[in-house]
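Trainee: In what follows, structures are represented as structure tokens.
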Structure 1
Amino acid sequence: MSSISAGVVVFPGSNCDHDAFAALTKFEMVSPEYIWHKDTFNRHFDLIILPGGFSYGDYLRSGAIAGLSPVMQSVKNAASEGTVIIGICNGFQILCESGLLPGALNNNSSLKFICSDQNLRVEQNDSIFTSGYIKGQVVNFPIAHGEGNYTAPKEVIDTLEKENRILFRYSDIKGTTGAEANPNGSINNIAGIINAEGNVLGLMPHPERNADILLGNADGLTLFASVINSLSEKKVQHA
């Protein structure tokens, strides 16, 4: 079976890079490595993860400085060539700041940092990120953020809705969305979106923190499995 090359970008202040790396090591065909924020690269990666944390101390705005770091030009080039990109929490903020995804992540409506388990409803399962889930399935990923309030102009939100680019919404255990199930005020309870090409995902909750049943929940592992299976099938087709 062909190996899947994966990179986890490390910024000053990243604190979920090892968790993301550990999630990838659960798949025998994946060969993960770390990518330093000052480095640029021309080599091919099948998958790149921008992990959670507080890149550059979250000065100015969360993800603002990281979005201008040297490595991000290489990440942009890779995304344009079809590399799968996953931005988690701070990584989602970086994707928005760098222009790889639309919108922005503002302060939580409570103006408080939130750290808790969070139910999510899977909105689509025809993407490379969610093919292992059932549409409408409720999963649980932890959240830990102070700026997770997703916002964008109405026309952007309308496009995301129309093109089925919202993959996860905040919900209750029954899958009901609304203000009571919304932890941060995110518009339309949006928790995760993809780009128009379908190869870039940004989501605020942390699938890598629920990727081992020994920790009591492996809902997040399915996201990584979906991506790895998709990439493996693609390699077989092109072999």
Structure 2
Amino acid sequence: MRFGIVVFPGSNCDHDAFYATRHNAESESIMLWHKDTSIPKGTDCIILPGGFSYGDYLRCGAIARVSPIMTAVTQHAKRGGYVLGICNGFQILTESGLLPGALLRNSSLNFICKDIYVRAENSVSPFTNRLEQGQILRVPIAHGEGNYFADEDTLNMLEQQGRVAFKYCDVNGNTNLDSNPNGSARNIAGILNEQGNILGMMPHPERCCDVQIGNADGLAVFQSLISAAEVLI
């Protein structure tokens, strides 16, 4: 399994993703530059990491979506390759039209940085096959624009098609206003594209992959990808 991690000007979670995939998940991992126009052959999953690409000018992800590398990322996804967008990466995916909806300012209008809980809504995708449906994970968030928004028809479609990967919840798995840190519609924390090979999520699984820091819940996302890739071999 080879991961390719895109580095944009302003990325700050690229090395977290590199460590999580290379050391914690024990997979090959390479860094890709935003000005690259191609993706090395044999790269299975592209990670668009968290941070503040291009300083979040205009809108979060609005400039990153026209980076040279994004043409190659889109082609990779159309070929069935995996793409994982985390936090700012999720914002880039919605700006690029690779995922529906948009990420708005947090309902509190404050930047939020803390551990939260998410509930796995899907246990069969390439990103969640190592999880049980309903499994609760403790994962950190760090964002000011994580409020997922889509119209009602899109939200219904995502739910009906099993494309909601994660929802914000409390420690007992309850999804309610109190367990929603940013105002996201229907407590949505992560969604899949129609083909199931693209995941965008606001929480940071790469920051909780090591028992030495007291939490390895996020490792299951990367282990799921490894399992999915092994099936294809």
Structure 3
Amino acid sequence: MNIPIPYTLKADDGIVIVLLCCFFLFAYVLSKAKKYLWQQGNNFILHKKRSSIFSSSTTIEVHCMLLLVLQACILAGICFFSYFDNASPSLSQHAHPYLLLGIYTGVCLIYIILKWFIYSLLGWVFFGRGITNMWLESYSTIIYYLGFVLFPFVLFLVYFDLNASVVVIIGLGLVVLAKSLILYKWLKFFFNNIYGLLLLILYFCALEIIPCIIYYQVLVKINSLLLLNT
């Protein structure tokens, strides 16, 4: 009787190629836009205000930043694939792993684009173009650096067989860190008085916490549909 070998990320040549591409992309971005990334991080921490998003960036630097956003989505997709594969091992048997990875990556990219659109719409309605552009620049900086942080995490996840609970703890830690940085910038940009703080907390829950819950539920629903249709 033949016993099927369970699927593992580290034995998948496609995943290896994806990680190699991410590594070369990192090298390319650092060679072309290292100063720009450093400037973005410095502006974020010191809360330096600039007139408009990408105001001092070149076309190559903008392209590099867009590639970093795409890479962050791919790495997040691998993290979700590992989590759901551990939670439901039959999932990768019913649907091709590359299909799952593509879906998780695509949903993550849609999530970021929708958040960008909502931030832009609300910001330009209530705060004006200038402060909205500065906020969008700060939000983008978080995503850029999150892509860098996710890369070593994904390497450990793939090649060191991290326990599922460890993956969840580290993943939640990264989410909490990102949301804390977003709240920090919100306080810097929009906090004026105690009433403003209450409104800020309300908006933070509506625009940051609830979308994360919806995002996770969408992935769970997609997994359920794939299991039912295969």
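Trainee: Figure out for me which of the structures 1, 2, 3 the number 16.3, 51 belongs to, where Rg and Dmax of the Cα atoms in Å was derived from the coordinates.
Mentor: Of the structures listed, the value fits 1.
Trainee: Looking just at distance in nm of label points 7 Å out along Cα→Cβ at positions 110 and 214, which of the labels 1, 2, 3 belongs to the structure with the highest value?
Mentor: Once distance in nm of label points 7 Å out along Cα→Cβ at positions 110 and 214 is worked out for each structure, 1 has the highest.
Where a number appears in this text, it was derived from the coordinates with a stated rule and is not lab data. Just so it is clear, the model here is predicted, and its values are computed rather than measured. Cβ atoms are built from the backbone, for glycine too; each structure is taken alone.
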